[in-house]
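Chemist: Heads up, there are several structures right after this.
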Structure 1
Amino acid sequence: MSKQSKRKEALLYHSQPRPGKIQVVPTTKYATQRDLSLAYSPGVAEPCLEIAKDVENVYKYTAKGNLVAVITNGTAVLGLGNIGPEASKPVMEGKGLLFKIFADIDVFDIEIDTKDVDAFVETVKNIAPTFGGINLEDIKAPEAFEIERRLKEELDIPVMHDDQHGTAIISAAALLNALELTHKKIEQVRIVISGAGAAAVSCTRLYKAFGAVGTNIVMLDSKGVIRDDRSELSPEKSEFATHRKIDTLDEAMVDADVFVGLSVADIVTPSMLKSMAADPIVFAMANPNPEIEYQLACKTRDDIIMATGRSDHPNQVNNVLGFPFIFRGALDVRATKINEAMKMAAVKALAELAKEPVPEQVNVAYGETKLIFGKDYIIPKPFDPRLIDKIPPAVAKAAMESGVATAPIKNWKKYRDELNERMGSDNKIIRLLYSRAKQNPKRIVFAEADHLNVLKAAQIVYEEGIGTPILLGRKAVIEELMEQLEFDADIQIMDPKADDQAENLAKYAQKLFENRHRNGVTLFDAEKLMRERNYFAAMMLNQGDADAMISGYSRAYPSVLRPVLEVIGRFDGVSKVATTNMMLTKRGPIFISDTSINIDPTAKELAKIAQMTNYTMKLFGLTPVIAMISYANFGSSKDPHATKVRDAVAYLHRTNPDMHIDGELQTDFALNPEMLQSKFPFSKLAGKKVNALIFPNLDAANSNYKLLKEINDVDSIGPIMLGMRKPVHILQLGASVEEIVNMAAVSVVDAQQKEKREETAQK
């Protein structure tokens, strides 16, 4: 994609379907006149009067306790510099989005049009009653230091400048673990800090809080080593000025144990690395390009522990590991500030989390057999679902112990349950899916690439590194559409009807004839069928010329299903294939089966569908908890429609006793743990959160998933094919670009898993 095309795509993302990235949504009912009279006049007077009596009631009756202001003046925006408050707003909205998806914190972004410290501070003080916390962002040094200091002193709500403290907290956690692995003590190590901005100063201060000795630290700015004999040093630089008579980074790196880079790309050379002490710790955190390239550093020193700010290398120092969860903990105890004790608690929690066994969901996301504490894993991954369970409680406890919590937590189990419930509404599963696909991309044949939406999806798949598209369809049309999209990559284009595919067509036809001649297929028939794109694509997959297949955008589901069943066939032991849809709901992902194929499955077929759903859910790193759905509950009806489901459950309880599955159950009981526990405490699902529903027939499954999708605006991934011998997935008619990309990612993960299964079988 050209620079201009990328620019256009970015602008479209921020402008459509409506301008910006965040919105305000009501949290209470507003359907009737009674609702409105309670929401506003005259009912709103009652909470107003209660707050007037006791200002602390504002937390009881308003959103203040879960509302953070992300505030800037636009003087140091990313790598763009001083671009002004209006131009900074997209970044502040993005920060608000991260607060919401990682910690369920609401945000108003505030852009202040002043560079004057006094005016800025006064403005924030005046609006502070609206908010439960203040996140300062993208304010240039040295003003950032003064602004944060004054606001922390003058406000009674948490204030944190994330550019300073976020990086400090994450890197400090990584440093503690790296020192443990190298058997070095923080009090003894020699540390070089490249950079003297807000982040560098905050990092160094926090390292000192954990025991680093000032005389062992050398800090550099653009002029070289910050020495105590340099003139006109700011107070912050003076704090870290060294007495050592050295001037350059080369000199500072000799015998250094730790290098922390918060400066510019490529300033560290291999010779500098070689001059460091044994088992060097290098945090090259300049973005997008680090102070030394990761592979070069590892090639230079095989004893190095390396971290960067990039997601494509181990040990990413990413602020999203910190700020959402730190504010979460601070808000939940109504802390009056974020103090050193709370920051240090976050550091320790992050460091300890990296040493704990990693959930399979995280291993799956990063394509690892087993992530384990070591030189390539010193800090948790951003997708780790345990972050919200570990960091906020640690921060909250530190706030309570240091005396800044005004609403102490008494029931920690209940609090942790509430934290985990907050995380059901985001799309982390999609990020996990994409991340895993990128670990080992596969060749995906798009059988309908001469349709604009399909080709656009293929372009995204290619540019995101999810897979390598093979474009099937009318070549002239595809090339014309590629030109429109500025999709100029060197991609294989194939037209089954074109002369240049005669050899492949003949080869594939012969293979189809060999496989199906006892099913009434002649060689002539096979040659004719191979000119049809879905037969051709399926045979490409069957013969190993592609790793996965996507089709169905422009044709009815059955017309696509038939070719893939005839050519590819079912997995050994599978009598009938099925589909499942993963619904990304507010309570987390819920799988619904069978949504596309089996009209009225028997009890045994239902059981098999449940088994395949159970297997597929584990591919996503989820623990399946499955309810078999009916209109009846546990034998309340003797009708065959209900007994079919009951028989399926009985079969699974005999054959798969370890599966978390039960039924027959009505949907509300399945999805309401309290109701289920109260009425049916004997159930295998009692006390568990159901995340999969197996419906008794196609009518019910298909209608329910589409109802969820349209009425509740729930994102859906699927239909995901279950039981196919090869990774082939059939789209719903007219699928969106996003849906096609999601299914492409699923197909890659499916291909990865089937490849592993084949390798295991061969061993």
Structure 2
Amino acid sequence: MKVKAVLFFLTGLIQFSVFAQSKQSLTQYAKPIIGTENMGHTFPGATVPFGSVQLSPDTDTIPYEVNNKYTGTVYKYCAGYQYDDPTVVGFSHTHFSGTGHSDLGDFLIMPTVGKLQLNPGTEDKPETGYRSRFSHQNETAEPGYYKVKLDDHNILAEMTATTRTGFHQYTFPKSDEAHVILDLMAGIYNYDDKNVWTFVRVENDTLVTGYRQTHGWARTRTVYFAMSFSKPIKEYGARNYAKPQAYRGFWRKFDQTKNFPDLAGKQLRMYFNFKTEADDKILIKFALSPVSTANAIENMKAEIPHWDFDRTKREAQDTWNKELGKIQIQTTSREEMVNFYTAMYHAALMPTVYMDVNGEYKGLDQNVHRAAGFVNHTSLSLWDTFRAFHPYLNIVNPKRNDDIVKSMLAHYDESVLDMLPIWSHYANDNWCMSGYHAVSVIADAAIKGNATFDLDKALDACVTTAKRRSYEGIGYYMDLGYIPQDKNGVSVSTTLEYAYDDWCIAQLAKKVNREDVYQEFLKRSKNWVNVYDRSIGFMRPRLSDGKFKKEFDVLKTDGQGFIEGNAWNFSLYVPHDPAGMIEAMGGKKRFAAHLDSLFTMHLPDEFFAETEDITREGIIGNYVHGNEPAHHVAYLYNWTDQPWKTQQRVRMILKHQYHDGPAGLGGNDDAGQMSAWYVFSSLGFYPVAPGSDQYSLGSPSVKNATINLENGKTFVVEAIDQSDKNVYVKKVMLNNQLLNRRYITHDEIMRGGKITFVMSAKPAK
């Protein structure tokens, strides 16, 4: 038995080793279902890397509020899908991945048979509406492809996608009452008056066009569509669920409920009827555009000029294989392969392309623009993604990141407030979260040599944004060196974030030799000291009179001056000056003990009960990995005399917070940030301070990795004597030379070469 076990283990190692050198499909290791249970907030549906369309099932229709009160339960549905739900409501075309707030869920389609029902029904009684029960046994979720059996209707639903077009394939039973429902009322984080207006035009018996305008997280958001059927519509109709308008003109001359081709209203649901034989397939191409229905049609024709579903599926999965193939790895287990490539998959879902095939997009000024020399992107969750996601792109996808920076600079040009984006969202800024972290993304790209944009112009945009006195306490910050708690409820965390962002501006200014700007923002970057209370060893809110707030709890996450975190986690947020922070906190020995306490103490539930973005599964001790502000913290041991603790903590987090099941993420993936952390840390290094060219060393979990760089070179990570027990690093070699520092540089990676970690079960003290 022992011999068999050894042989099985060795066989597994050989398999994973050989695989990395082969051309086998990497999509087999990427599991979109991971993160769909609990608070990962990922979706399982079909999309392509950074695609405009995310065609995915929605499993319930929880309203955002009832009787003007936030429901709370809706938070589970930020991505539209919860793994534990027993029913599917339908398949909508736009979704966020891993976010802690939401929107979208546009243009929900549901195929049905039998009596026509235009309401969605309820989870406990799906037969009262158009939704359907389903089983995970009859569900498949792969990169670029999703399939599920709709049990109540005996319909097999399949979908794939291109960048701008969703492709549906529904296999029907024999029926004289086959329907395709288009719900233009459905949405994520929905409420009664979210729809501003909807317009639908039935162009002919196979083509439908229109648009939907909503207000909410994005104040003014319009999405255009073109919907094409493979089979002629037998008949169609609509119902308007909106309250009667006071004045409706003379459209009452027509019966708009049945076979009327020109429809408009706030709350529309449509149906399209067909007669089907057993195993008849009805295919639907559904293209989106930010600009017009004409552009949506053009997008559809350009991306899917045929009706070959399998071909589009193959092309989508080929695209994913190319994206995932940018890093090839060898591991000691299949679970690690799955976790790694799923992380890469999740790190390629957002931001999304926001531009038609002709280059047109709608700008922040609500006018139509044409992108010149770049691909315009939207859905930039910058409070999350500046930390590791954008540095990750600067290595594996530098052209994409350059396009994203140019998108942010276009956003600035279109802004009447003269500000870079805070949270870019479909020709809007939803202003979500704190800081002005676009400057971090810009500076990081510039410092790492990944900038084809005008650096001086970019610096001007950064400076102007950072001096917008009317925005979230910036005026107080400039005058006092901190934001007073009596003026802003998240004063401490925002002060800390501004200080880091200001350091980024300083680095960019130094890059372009603008000494005056460099000195100004370097001085501002030291403002973190103004909210540090030496008497207690924590960051603490200060009032307008300069005094620290008396009532203060270092464990609580609400009402203490921090956004989505407590003093224990945010007091460590000085990524640009760890040495200065450590000195202020009592030196290396005392600081290391403080970090030890963070990871080993217990944080009772009561201290984060009011913060929905922090849940138990994302916490280790008092370290909150399921939310982003502390993502760099495990690497801070590198600035003490105990770097082996970084190695031990990183490997512990990798094992504890990432798994290969539906509940495999310990918190919101947050537009790929959680996943980017995993990829970096698995490779053995991490960007503690984006805007610097340094990556802090940790403990790789892979046996071997080859990063295939866009410049044609490769950078190899090798871990000798890798195992679950050998989490410590005995020594590090860079290109066969002993590395006597705790970081590598971006240039060392991009030049190509090899970094070798010699692993051990004992720390190298």
Structure 3
Amino acid sequence: MRVLLLFRGSPASGKSTYIQEHNLKQYSLSADEIRLQLQAPVLNNEGNEIIHVEKEREVWGLLFQMLEKRMSRGDFTVIDATNSKTSEMARYKELADKYRYRIYIIDMTDVPIEECKKRNALRDEFKRVPESAIDKMYARFETQSIPRAIKRLKPDELDQILYKPIDLSEYKKIHFLSDIHGCNTVLQEYFKDGLKDDEYYIFLGDYIDRGIENVEVLKFLLSIYQKPNVILLEGNHEYSLRSFASNIEDFTRYFTTHTLPALNKAVGEGELKKSDLRQFCRRLAQICYFTYHDKTVLCCHGGVSGLKQNPIFISTEQFIRGVGKYKDYSAIAESFIKNTPNNIYQISGHRNIEELPVQVNERCFNLEGGVEKGGCLRIVTLDVNGFETFELKNNVFSINDCAADENYGESTKISLDEVSVEQAVSLLRNNINIRERQQGNISSFNFTRNAFEKGIWNEQTVKARGLFINTNENKIQARGFQKFMNVNETEETKIMNLKHKFKFPVIAYVKENGFLGMISYNKDEDRLMFSTKAIIDSYANKDDTINVFINLFNERINNVQKQNIYKYLKENDKTILIECVDNENDPHIISYDDKYLFLLDIVDNTLEFNHVSYEDLCIAAENFGFTVKEKAYVFNSWEEFYPWYLEINDEDYLYKGKHIEGYVIEDSEKFMVKFKLYYYKYWKNLRNLTVPIIRLGSAKIKKDGIVRDKEGSLLDAQANYFYGFLKRVRTEYLEPDTSGRKSKYKIKDDFNFLKLRDRFFEEMKNDK
């Protein structure tokens, strides 16, 4: 599916017009447009405006930079340029080889030179070129040939690049399998009678990883993949396999720790050959799009939401990883039904967090069955009588209990403070309790939900909290706080153990109730980079919280202050940590009278946690336009600290007459713990009840002392009153759900928990 479309022709030959008329504009990169973006039209000697053409190295550097970003996602891309030189066209081949693209060129050199000159004279002044330039261009066309690797097309042959469904009606039956994940025993159970020549077999990706029979699966697939009635598609787990076959050390964490040793052993013993695996990977397709009698079927690994355009225009990344997020499959399947005719079906795998059946709806099938965890290998077949589904239970698997093991692997005991950034990246990637999210050259590392829920804290998981590393340069791009615990959360932070742990003096800072935002300097792009704990600004979706942060920053920080921040971070390799408070756009538990950007800390971009003094923090806050975090108390001994600790545990405790989330406590050696107050914990629990009660009219929640019995009775009178209040007003906060999902109603987009609670308080006050 990876296609790069070039054009060849002089200025005014009709390239841009052709692109516009054939609806290719949204897929195109134009050298002229980049020139205009870099510099406005300039005056020539005759006083005419022209496009500046003296910064060509910069223009083409930017074009190729953008092109590579697009090709890394498998985007269909058009290059609007003259491509008059063989060397110019050959530059694309290196990228095409790297990202496995096919290159086509639409040749418009047949347009007569006089026609080009005539059109050129009619163009906007700044777009005109000297006629001598057109003459030189045509002379070059005569001597400079199109490279052999690029297929030449005439302007009326665009349909040759379009993906056309193949007709498989000649086959008696078609078989669909996906997400085998190294489970060969159950695979062979299905193929115990072998493959039949009059039947067709479509494998939808993810052949390795997670299971314990990866070598056996690959040997089987290598034995069949060249058959004319077999097609294998590409899944996301084939990325590591391709890297392995090509001797490129670019693997996922799981592949490195589990799959790689088995493959290395198989290659070393001659069971597998890397040359065979390279050929195998070259044959992997991204989709199989075919007709079978009266049905049209789209097969891909991830699942897409429709086919409003030809599949060639959908990025390879979306076919492999799916449209939307991992958890969105059900909604995507429903969208596919709405967006396609009744005779078009989709079969995919990759994701099934909702544990949907094989046949998800009337025209969508899901082949992800958790086979590697003792689930089922899912199969769909199609013949003249229609579709049929099967599930084969897998009994050969390994229960991966290492995820719950605090001491999983000796490598997890290695402190990241003791190694280089390059070594740290390797350790982080090999740690099963750490999740990497790649965003271009920058990866964020955060502990997994499993690590959080099971308390798997070690030398590495505590560091993996908003840690951003440029993995190409092995440089820390930004970093947040390392994980620090609540009082009484771990053995170390039990209150009586803190008596011996604390190094006095101890400072208590007010813990503000918002979300963490980070600002650092992006050297590659010479700009400030904004991030939350997992996402950087350039990879954020419109609904991501980071946008609240950026909007608030632009609203509250003036240009002089922005320049101060830019200069400071450019000259000092640090990250600014901000607590963002915006009750309107991101409500939490604690109410604020305004929006705030609280300056929490400024930390070094190093693996070891180092931060500036509170005095320096106050100076920075004034220069940058932030509100500095509040130093509430200083304790010089345990005898001072412990009575205060008992006092703040009171249900009615207020700080300066108001409710707060809690405190962050830091001793003289930078050891930190946090303490959350009763009011915050109480309303956080009630907030957890709010959404299910509004949506469904009830909730089944037993958490942190908020327990509801079968009759709906909560722990205390206020909570019970709140429950009744929610049931009474819930319909006011609902609107029809037009997304196509099963539920008829959804919570309104502008729902705000704090406003709801204020209404509740007002009602209680009036009732009294």
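Chemist: Assign the value 19.4, calculated as mean count of other Cβ atoms within 10 Å over residues 239-246, to the correct structure from 1, 2, 3.
Modeler: Going through each structure in turn, the value belongs to 3.
Chemist: If Cα Rg over 2.2 N^0.38 Å computes to 0.96, which of 1, 2, 3 did it come from?
Modeler: Comparing all candidates, it corresponds to 2.
Chemist: Could you figure out which one of 1, 2, 3 the value 18.2 for mean count of other Cβ atoms within 10 Å over residues 543-550 was computed from?
Modeler: This figure was derived from 3.
Every read-out reported here was derived from the displayed coordinates using simple, explicitly stated rules and does not represent laboratory data. Remember, it's a predicted structure, so these values are computed and weren't measured experimentally. Cβ atoms are built from the backbone, for glycine too; each structure is taken alone.
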